[in-house]
Structure 1
């Protein structure tokens, strides 16, 4: 932050590309070449002794691979260098405890992407109210949907510019994700109220002030089963069911060891397209909801959830089989669909953008404790939706998610917050400091 009250902000913006079929094939070839380059680097890493695993040796290896393997030449040289840097950064993240060790990338399960490290090579220009054009290495000039003002032309300088981009393909087509750096006015401290947020299944986001944000889609069907396609309308659900039955029928007629037919691949692509559409709708709801929360509240408090442990299977083992396996499977599916981790990530940078703060508190006991009397009595949580305090001197009852949200805010007000330290979260009970007032 400078003396003028400005701060550097980095953000990303994703736009849809309008590529003709010929360029789609070229982009696919580049993405497959980048994936192959990653796999070659991983194989080289496993074969080399530890003292030979250096950045210089890896750079020489990929340069030689681009000469020896013909189809790797379709990948631009800068994109190949980006693969090398990303691979080494993945190992650094693994050693620091922030991620698992990198592994081979499969053809059908990995995201197809190509990095463009240099922003000056893009030469972005707005040509229409809805369209912009950019230069993609070895693809040429391409069009993309202009949905956000970017620092290009006379608006671009050293502090406001596009630093790079990445081509990403999902099942709705190719997109370009820009990396943008801008200088913006430092936001004044947010004077809004404090709020605790409980992420749930019945109520996606329950607030401590008895408000909630609901996406209008029931988590379960009338027969009690989890609705895994709640972001699709009735016609799209019917189409998805027909496609899944068609895929199962064609897969049943495939002989062992026989290659998957093009018809089956086409059916799979249609299914993935509908899934991608549902994901887009969910992300749109999350963006709008988190923006509203960041604008309205100055301090946001959430639980530090370990979602990977929450969605573990209850199947058990042969010797000790699990109980209520189907019910737990439906609950796991509902939790995964809500994408709580993505909601917290959005809240983190959006609260900072509007001058607010986000804090995390320990999760154990927030749904079992009574927010009125403060006691944890067995049997108070009768079901997923209702909380009835069994304490004889209390007897308070209300929505279980709102009760948990009030407990989350109470933990923050008592100073029990989680502080990240060396790749792990530690509990620190600190004295709350009143947020500074705006000048």
Structure 2
């Protein structure tokens, strides 16, 4: 049928180039719909990573004076090898210091113990096997882990949504504003892969199978505390509801084992730092080196709120932020994720609120909240809405790279870290 205009007149069929474009798009869409799920996911992720590559190169062309000594336009591998990638490379080259470097007052200085060992260790193992160097292997490992994470994220999302909505959830994760970090020599993509796998095993109640995944995950990024907190909340919830929902002993003890493993994993890296350096607070002292203050729960958020909004409006703004977060986590779209993913998001946000020093790197640290990508997809099935969200994310991705990845010296020296 030709269809009609708003006035009721018959609309003429598309003709000429418009008709060819429409037919080509329809044929491409029909062909894509016939692909197996993993091909769709990998294709979506590949397109997103190509877009990010173009963004990196466009921003690199604008890079001027910088602390890395690049002359002219840096190459792609040079540009993505900046910032925290240098710390990982130091670990790749020389491992961790045997003692915590300190200034004359005894305060710990920035050092490699703030960065977990799984990513540089994996790259080092592959280097021993292949003979390739950090410059090639580190981006390859990070990017490959991102593709693996995309497949795992889809499998997780497909437990809670239809195939189409799950794929759109992957799209939102693939193009989110901080997604460029998933193809640079950082540990985020590897952590995303392991976290998605751990959550998948949790949702399918394969608790013992999740134990080794969680233990390895805890050596990639500091997410173990939040994971253990989530398991504690879920266990208490199941126990209190055992009269309505069966909670057999055979399942309960497996869940307890996973919870204990999560707690052990959360403490593993601080314990390793202690064992190597002989200093009980080696890890926590190192973490405070970046914040210039003691590691007091909640305090950094209050300090930052007062700095931005003043001593009166600062605490008010912080309360508003907390209330808004609670409302979002209890929205119908987030509840559709299921209680496990809902509690995970709440537990991770609680962990950030207690321990995080809010800086520009906070945007990147929100990546473990990736299940909210599915919540966005569940919010509406409208194609216009979903394409608009994806477009907005792509624009914000450009902003993130141009603002934070590109070195722009501040008046007082240094720059905001990504």
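Upon calculation of distance in nm of label points 7 Å out along Cα→Cβ at positions 67 and 123 from the atomic coordinates, which of the structures 1, 2 produces 1.8?
Only structure 2 yields this read-out.
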Calculated from one of 1, 2, Rg and Dmax of the Cα atoms in Å reads 23.6, 83, and the structure in question is 2
If you rank structures 1, 2 by distance in nm of label points 7 Å out along Cα→Cβ at positions 99 and 355, the highest one is 1
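When semi-axes √(5λ) of the Cα gyration tensor in Å, for residues 171-314 alone is computed for each of 1, 2, which one produces 31, 21, 20?
Answer for the origin of the read-out: 2.
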Candidates 1, 2; helix-only ellipticity at 222 nm (-39500 (n - 2.57) for each DSSP H run of 4 or more, over all residues; to 500) computed = -12500; producing structure is 1
Highest-scoring structure on distance in nm of label points 7 Å out along Cα→Cβ at positions 107 and 403 (candidates 1, 2) is 1
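Can you tell which of 1, 2 yields 13.5 when mean projected area of the Cα convex hull in nm², for residues 27-186 alone is derived from it?
Comparing all candidates, it corresponds to 2.
So relative contact order in percent (Cα under 8 Å, 6 or more apart), computed for just one structure, reads 15; which one of 1, 2 is that? Before the final figure, lay out each step's value.
Working: 1: 15; 2: 20.
Source structure for this number: 1.
Read-outs throughout are calculated quantities, based only on the coordinates presented, and are distinct from any laboratory measurement. Keep in mind it's a predicted model, so treat the numbers as computed, not measured. Cβ atoms are built from the backbone, for glycine too; each structure is taken alone.
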